[in-house]
Each structure stands twice: as C-alpha cells, then as structure tokens.
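Next up, some structures in structure tokens.
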Structure I
Amino acid sequence: MKKVLALHSVALMVALLTGCNETTSPTDPAGNSVSFSNLAVSPDSIYTVSSAFGRINGTLTGTSTITAYTFTVHGKNGVDASSMFEIDDSVVQKKVVDLNADANARIRGLFGVTRGKYYLILKATSDGKVSTDSVAFTVIQPTDLVTTTLVAGSNQSVEGSSIDLDEPAIYTAATSAANLTAIDLCYAHSTGANGIPAGDYLFSPDKAKSTGNNFTSGWTGTANATAFYKLQNFPGFDTVYTKADVAALWTEPTEPTPDALVASGDVFIAKTEQGAIAIIQITAQTPGGAGTITFKVAN
C-alpha cells in the first residue's frame, strides 16, 4: 500500500538515529495486543534520486492475527509531518509480521521535508485492540562535496607547505617543484621581512615564490596566482551540502589578496587551479616558523 501526500521527491537520505526505540504515545493501555521487536529505519539507496528509500525493519507479533497497521510520522513537539514522507508497504494479515520481508516497508522524504529528527509511529491492531510503538530517525540532506582533513607545515616544519586543493594533497619542498602547476595555496611564517608583517599566512603560490620562502627555491616555472579570501561570519561546514552551495559563497575579487593571516577557526574560500571553488577551515594551529595548521577542505 503506497501512501503519497506530496508531489515531488528529492534525494534526501533517511538514516537511523543512534539509540533505542522512543515511544511517543502509550503502548496499548488495554493490554498489549501486539508486541514490537527491533523497530528501526535504516538507509537504502540513499543517494539515488526518486528511489532514496530507507527500510522499515521490525517484527510485529499479535495475540491473534494482526488485522491492520498504519504508519504516521511526527516531527518535534509531536507535530504531524506525514505529508512530507512517502511510506510504501504491503499490508499483510498474519499473527507475526516481518515489516521488511513480509511487507517490504519503506520510507522516504518528499519535496519540502527539512533536515532533522522525526518519529515513525506504528499502530497495529490484533483482537480488536490497537498497540503503538515508535522509533526516531533523521533526515539528512545528501552531499556531493568531499571533505578532507590535511596538515600543512610552515617554512621550517617537516610537513609540506604547498597545498593542492583539487587533489587535495600537501607537497613538501622536495615534491612541490614537480607539482608546481597544481599548487593552489601555501602556508608559511613571516619573520617580518620582504614587507610582510610577522605572522602565519596563507599565500598564493606566486606570492610565496616572490617573497623567497625556502620551500620555493626549486620552483623554476610560473606559480599560480590563486584568488582567495577569508569568509566572514561563516556559520560552519554543516551549512553547505553541495558544490552549488559552495559556489554560491564565492565572489570574484576585483583585487585578489595574495596573502592572509591565519588563525585557528578561520575559514577561507578559494578558486583552485582547475576552476573549482573550495572552502578551507583551519581547525588547529601551532604558530611559528616550525608550526603547522590542520584544516578541512570541502570541494
């Protein structure tokens, strides 16, 4: 039996929220005519548009034949959210019903459903009495972004200073020359020489080369003049899910800044050598000439 209360489906993924079943209404105060076992929602083809169903698993056991069962979905505060979901199942009248094997029960989010926690509520009838159980699950927006965590080192660090955002990868002084055209950014410490105030910086590769950073000594070709800048008031990586979301944050600079001071928590956005837009979030930093940054890249 297919129940559809909205018109268009989207590729939202439905996943089981870690934890035990959570009951939102009393289970048959008259005497438990149906017992429930292992009620759960689990992912199934979650990235496939129009078939992003989650499986509804669990076993129903009645005191006699289970004559009916129905599903509804509630959001927070008990608000009925059933119209935002499609539930597909075949009602089977048996004393013991396996929701997956017997009923092929599935659920997916429809157009307009928002991310967050929901409750799947199941009511089953046996011997004329209705029993209720529920389980919590989450709706999570799918992503085509790849997020990678990397560590880059400053001038005197054993970690590489040259950052390839497309790969993504870090190149050391020994390997950077051979990968010069792929380098998008560099991390280095300035002592205050060459007109750069003292501090820890992200540089465009051409600026890193022109200021004489030691890891660029083997660079004989033209280094990239990568455009990048710091994002102000960025709410966090969990607010962007797609490449389109990231691209929407980008504004082409009229005068690209070739260097920017770096501190833990800073978020930068850059256009890579291959034309992709990447977000870089500094998650940890050890300052100084032998220091490092740990950062996440999403692109």
Structure II
Amino acid sequence: MGVTSSKKEIWTMGTYSLLTLSIMVGFMYLNTFATEVLLIPATTLATALLVAKVCDFCVSLFAGMIIEKVKISDKGKNQSWLYMGRWVLAITIMLEVCNTTMAPVVVRVAVLAVSYTILNCLMNVIQTAYYGVLAAVAGPNPANRNAMTVNMTRQMTVVTLICSSIPTLVTVLPFGSWNYFVVAVVFMLPMPWALGNIAKAADGKDAPVDKNATGANQVSVGDMVNTMFKNPQLMVLFLAQTVLYVGQYIYQANYTYYFIYVVGDFTKLSVASFCSAIVGLIAAMIMPKVGAKMGKKRSCVFGIGLRQSPY
C-alpha cells in the first residue's frame, strides 16, 4: 500500500524536530552553563542531575498510563498533552538556563534542578503523546508512518545544522551571562506552534480519555521486566541502548570542556558540530534507501553499531 497521508500531514508531523531545537541549548550545554556561568560546583550539579534522571526514569515507566488515565481537556488524550505540555516545556526551557547568578547558590541549584527535572519528566509524556498522535494521523497504513518518520529525520538534520551555531552564539552575543537564555528563548519560540499544529492534525482521530472504559489490558512494570528477560533480542536491544546513552552522556558532559580548556576556543565547537551535521544531512538523504534494501533487522543492528562506535 502506498502513502495515503497528505503532504501537509507528513510535513506537519515532521515539525516535531522543532522540539529538539527548543531543548538543545539545555540538553547539550547545561553542564557548561551551570559550572562556567552559574558557578555551581560540579559535584552538586552531578547530584542534582542524578536525582532528575531517577525521576525521569520513574515517569518513563508510567507515561502511557498517565496519558490513558489523566484527563486534562476534552480533546483527544494525546492531543491534550501536546496542547498543554508545550507551554510548560517553554517555561522550563527558559528557567533551566536563566541567569540566577545574583541569587545564593542554593537558589541557583534549586531553579536549575527543578526546571530540569520537570522538563525531562514531561518529555516522556510529550514524546509518548506524539507517537500516539502520529499513529492516529497515519492510520493503519505503515507507508504513512514511514513517510512521516523519514520526513522528520530530514528536518532533524536541518535542526542539527542550526544547533551547531550554539557555541558561537553563547560566546559572541553581547548579553554576557544572559547569552544562554537569549539563545534558548529564540530556539524555543517555534516549538509551541509546531506542537499545536501536530495536535490539531489529529482532530477527530485521537480518542479522548474514557475513565469508564473496561476490559483494557493492564501492563505492569513486572510484565515489562519479565518480557525483556524472556526475549533475548529485546535484552540485546536494551543493553545496546543502555551502553549508547551512557556513552552519550559521558561524551556530552566532557566534550564542551575539551574545547574550552584543551582547544582553548569554545567557538571552534561550532565548526566541529557543523561538519558532523553536514555528514548527518547527507546520511539522511541516502540511509532510508539503504535501510530499505538491508531490511529492518539488519538496518537496526547496523544503525545501533554505527551510533555507538564513536563513544
């Protein structure tokens, strides 16, 4: 079956990439901002981020249940979280890189830690809701979902190119300690528009929360754990993803300092990021076709291996 979704629907679902743009300042450069601008001790920062990640993990286990059970509007259950969540995300994106240098250390840590925790926890729900909307808009046709995913990947490469400018912008802008905040606000502005359009695309297609529904299968945390241990392929995927994210966070926590203290020029990170983004742009053009020829399983293994090799 060929693609039946309209070009507008495919493009709209791809604008989810603007959410990545909106969070990238805090996601990639929060450690640098916290230690170099807010002067928060590294051990204190690490403790705050660890607590945030534990909360993030706990919420991730119940994100689907939250969407199914918690009614926040009369819109579809997934739509509602995109409509409401975009504004909460906007506030937390600004708060986590807000210049609080005039406040005591405990206030600086509290503002950063609370905003970072809320942002990460809410992202679990927002991402789950997005895929719920995508399923509703694409319908049962897998070609529609594939087209939307490929389009988002290509938009993401453009976002990556834009994000490569962050190290230069936060260095050369004339706002001093507010540079990170200014860049984060500018990059955040398209996000509420994008999530609003994505949610609107599911009008009449996304079912609302039905608290009276009965007979639905309830999947417990124990069920998920048992499934993973009984499925060797799922276990391998879990371990591969775990190694990937551990490597990613170690790299992310240290590579900015490498350019600051070893290279001696933080703006050169923009050059390195731009070059990697160009490679990503080229890959986004050709890899979907390569993946189609390799098959889902082989392309998945190849992709995971390729992503983990740099770490």
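Here, each number is a calculation from the coordinates, and none is a lab measurement. Predicted model only: the values in this text are computed from it and were never measured. Cβ atoms are built from the backbone, for glycine too; each structure is taken alone.
Quick one: volume of the Cα convex hull per residue in Å³, for residues 57-224 alone came out at 150 when computed from one of I, II, so which one is it? Source structure: II.
When Rg and Dmax of the Cα atoms in Å is computed across structures I, II, the figure 20.4, 62 traces back to II. Thinking of I, II, which structure, once relative contact order in percent (Cα under 8 Å, 6 or more apart) is computed, gives back 16? Attributed to the structure labelled I. Looking across I, II, the calculation of FRET efficiency 1/(1 + (r/R0)^6) of positions 177 and 249 (r between Cβ atoms, R0 = 30 Å, to 0.05) that yields 0.40 traces back to I. Among the shown structures I, II, from which was the value 4.1 of distance in nm of label points 7 Å out along Cα→Cβ at positions 41 and 169 calculated? The read-out was computed on structure I. When helix-only ellipticity at 222 nm (-39500 (n - 2.57) for each DSSP H run of 4 or more, over all residues; to 500) is computed across structures I, II, the figure -1000 traces back to I.
Taking volume of the Cα convex hull per residue in Å³, for residues 145-280 alone from the coordinates of each of I, II, which one would give 210? Working through the options, I get structure II.
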